[in-house]
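Heads up, there are several structures right after this.
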Structure P
Amino acid sequence: MTVIPESELEFRFFRAGGPGGQNVNKVATAVQMRFDVRNSPSLTEAAKARLMKLAGSRLTLDGVIVITAVRFRTQERNRADAIERLQAMVDKASVAPVYRVPTRPTRASKERRLEGKAKRATIKSGRGKPGLSD
């Protein structure tokens, strides 16, 4: 698990819509967090590539991931939510995918497959109307 230090994160706070009554009009509770993936010393090059692919539309052309959190009514909870979401993405990107090693089917499995096909063929041939040659 790779932990991203807060010094690599940039926060911007703004007013959000949604629940909060009058409070929503006067307090900047929404959080926009920016994380520069390309210049981050915390991640390996492979993890950076996977994270950039995983980020999708949240990634800017400069290689910065932008996460906006407006789910909660307080700035602290929105900030924690944004950090949590980034950490989940980083954790997922840090794990290298396990590639399947291709194997050849065994002789026994080939024989079982052919026996099943032959059995099915006899069942299907028995369904037809009896012909003159039968």
Structure Q
Amino acid sequence: MSQEIDRSKMIRSTIITVVLAIIFISLGLLFWAWSSPDVVDNTIVGTLNDINPYLVIVIEIFLSFGFYVFLTVTLVNLRLFMTKIRAGWLEIVGPLILVVLIAYFLFEVYVAAASFVLCLGFVVYLYLLQE
């Protein structure tokens, strides 16, 4: 019976992290679409730029970071659930490269660099969590 509880908790956790990862990448895509020169003045990105030009960049960085966190947690949980083996560095570094590339192509190099630094901080946290 305890295996079923662990199984249901793992499935619920995976569903929640997948949904949150999808929400973060969807918001990132919306910010990218709203930043196009044709519509930027009529969207929330234009309004936020009028308030503070750095606010949009900070939001984009945290959207990329949130996507990385939930994508990594999803992959680690799925690996443990399916194979009963702890995740390796491929499940940590692969999404890091993917998120940095997405941030670079969607936003700009500064967002990608800041996302990389935050994601590396999360990798260090995961490493320290092991011990």
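The numbers here are math on the coordinates, done by the rules we state, and not lab data. Because the structure is a prediction, the values reported are computed rather than measured. Cβ atoms are built from the backbone, for glycine too; each structure is taken alone.
Computed quantities for the displayed model
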| read-out | value |
| --- | --- |
| For P(r) over Cα pairs in 5 Å bins from 0, in percent computed as 2, 9, 14, 13, 10, 7, 6, 4, 4, 4, 5, 5, 6, 5, 4, 2, 1, 1, 0, the structure of P, Q it came from | P |
| FRET efficiency 1/(1 + (r/R0)^6) of positions 37 and 85 (r between Cβ atoms, R0 = 41 Å, to 0.05) derived as 0.30 - corresponding label from P, Q | Q |
| At a computed -13000 (helix-only ellipticity at 222 nm (-39500 (n - 2.57) for each DSSP H run of 4 or more, over all residues; to 500)), which of P, Q | P |
| Mean count of other Cβ atoms within 10 Å over residues 77-84 from the coordinates reads 17.9; which among P, Q | P |
| Per Cα Rg over 2.2 N^0.38 Å, for residues 29-100 alone, the highest-valued of structures P, Q | Q |
